[in-house]
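Engineer: These notes open a run of structures that come right after.
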Structure I
Amino acid sequence: MYTCQSDMLEILTTIVVTVTSFMVIVKTMRLSTKKELFLKIYFPLYKTLSSFLYKTPSVEEMQKLITEINDVLSKAEYIPFFISELANTLQKELSDGESWQDTYMELCRHIDVNCNKLCILLGYPKRTLAYRFHHDQFLNNRKKWFAFCLYAISYFALGIVIAILVLTFCAWLLLILENTFHILR
């Protein structure tokens, strides 16, 4: 009977170790894929678009950007479907003389959001709110002012927390000094 329990324990341990190892390998492979996407697609596209992010470039500037976007995409082994579709649509709309601004803004939003998500996931620093304000990288004014209000409220709240900590420390120090002088009398 003892050997049967021992055998069951060994089997269970083997299963747990195998499943855990498999999960770690899969997670590592996913992270390496996401890192490759970030380094070969999203970050180069962000660098290309950064000075024009959420702005409306002229037709000549847009044609140059399309060339640079296609250059980045041609160097990548795997291109996310949504990006290739947006780049193709943007190029078609531009060459046909159609309105391309909405497609361009959607590409900007996609690059912006996914670049930030991948930065967070991979542990890279993401753009700060101050950087985004300085370079005016917001989809619209409503989002810009919402972010500004959030930024201002966070600093106000931080100031209140620091003031409470300082007051608490001063009260604690005053209490210690009173007790010390009271003992010395």
Structure II
Amino acid sequence: MTARGALTLAAEVLLGFLALACFAALAFGRGPVSDEGLLQAFRLTAPLAVLALWVLSRRAVPIHRLILGANLWLAVGGLAAYTHQWWWLRACQQLGEASLFLVMGLVGVVCTVATPAGFVGELGPARAVRRASLGLLAGVGLALAAAVIWRGQVGAAAVAPVMALSWGQRGLRHWVRRQRAAA
């Protein structure tokens, strides 16, 4: 990867996960989580999530699927907060961090089935893309399990799994590129 490519990737990841980081700071960084704190966090970060999705969708390469899932989760949560859809917000609160990984998993299934780049977000031989996408879906399943086991402990239930998924996706994308080069 060139220096320019590395900088572009870093900017994409930073922009893409900025709204999620802000959400975590607002919702969990001020002591015990409250209903009002979650509402405010969703309301304040949803516009940033929508902006990130818009900027990243303008690029020629497929959007980073984990970023897509995280920002869709924030956008829908913000829409629910603004439109008083308490059922959605209660579900997010009851599921805790797991709700994020459920949305990521849904994005993963749709992308795996409906896009040539799959959930992994890399064009290549169809079999390689499918295998990498299924591997990433398995990773989301493990992240979901971690979110359930360590519910309420943001570092173990959300931050570490998101970071692991991001690194895993990067490795899987690299593997698909090697498969493409070998074909």
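All of the numbers you see were taken from the coordinates with simple rules; none came from a lab. All figures in this text were calculated on a predicted structure; none of them were measured in a lab. Cβ atoms are built from the backbone, for glycine too; each structure is taken alone.
Engineer: Comparing structures I, II by distance in nm of label points 7 Å out along Cα→Cβ at positions 18 and 154, which one has the largest value? Please report the intermediate quantities before stating the final value.
Structural biologist: Details: I: 4.7; II: 1.9.
Across I, II, distance in nm of label points 7 Å out along Cα→Cβ at positions 18 and 154 peaks for I.
Engineer: Shifting gears a bit: When log10 I(q)/I(0) by the Debye sum over Cα atoms at q = 0.08, 0.15 Å⁻¹ is calculated, the result is -0.25, -0.85; to which of the structures I, II does this value belong? Let's see the in-between values first.
Structural biologist: Details: I: -0.52, -0.96; II: -0.25, -0.85.
Checking each candidate, the match is II.
Engineer: Taking mean count of other Cβ atoms within 10 Å over residues 26-33 for each of I, II, which is largest? The partial results should precede the final answer.
Structural biologist: Details: I: 10.6; II: 13.6.
Comparing I, II, the top value of mean count of other Cβ atoms within 10 Å over residues 26-33 belongs to II.
Engineer: Where is relative contact order in percent (Cα under 8 Å, 6 or more apart) largest, in which of I, II? Before the final figure, lay out the partial values.
Structural biologist: Details: I: 21; II: 17.
Looking at the calculated values, the largest one is I.
Engineer: Moving on. With FRET efficiency 1/(1 + (r/R0)^6) of positions 58 and 98 (r between Cβ atoms, R0 = 35 Å, to 0.05) coming out at 1.00, pick the structure among I, II it was computed from. Intermediate results must be reported in sequence, preceding the final value.
Structural biologist: Numbers: I: 1.00; II: 0.65.
Among I, II, the structure yielding 1.00 for FRET efficiency 1/(1 + (r/R0)^6) of positions 58 and 98 (r between Cβ atoms, R0 = 35 Å, to 0.05) is I.
Engineer: Which one of I, II has distance in nm of label points 7 Å out along Cα→Cβ at positions 66 and 146, as calculated from the coordinates, equal to 0.9? Provide the component values of the computation, followed by the final result.
Structural biologist: On the way: I: 3.2; II: 0.9.
Only one of I, II returns 0.9 for distance in nm of label points 7 Å out along Cα→Cβ at positions 66 and 146, namely II.
Engineer: Quick check on the output: 3, 14, 26, 26, 17, 9, 4, 1, 0 is P(r) over Cα pairs in 5 Å bins from 0, in percent, for residues 42-129 alone, derived from one of I, II. Which one produced it? Walk me through the numbers before you get to the answer.
Structural biologist: Working: I: 3, 14, 26, 26, 17, 9, 4, 1, 0; II: 3, 15, 21, 22, 17, 11, 7, 3, 1.
Only one of I, II returns 3, 14, 26, 26, 17, 9, 4, 1, 0 for P(r) over Cα pairs in 5 Å bins from 0, in percent, for residues 42-129 alone, namely I.
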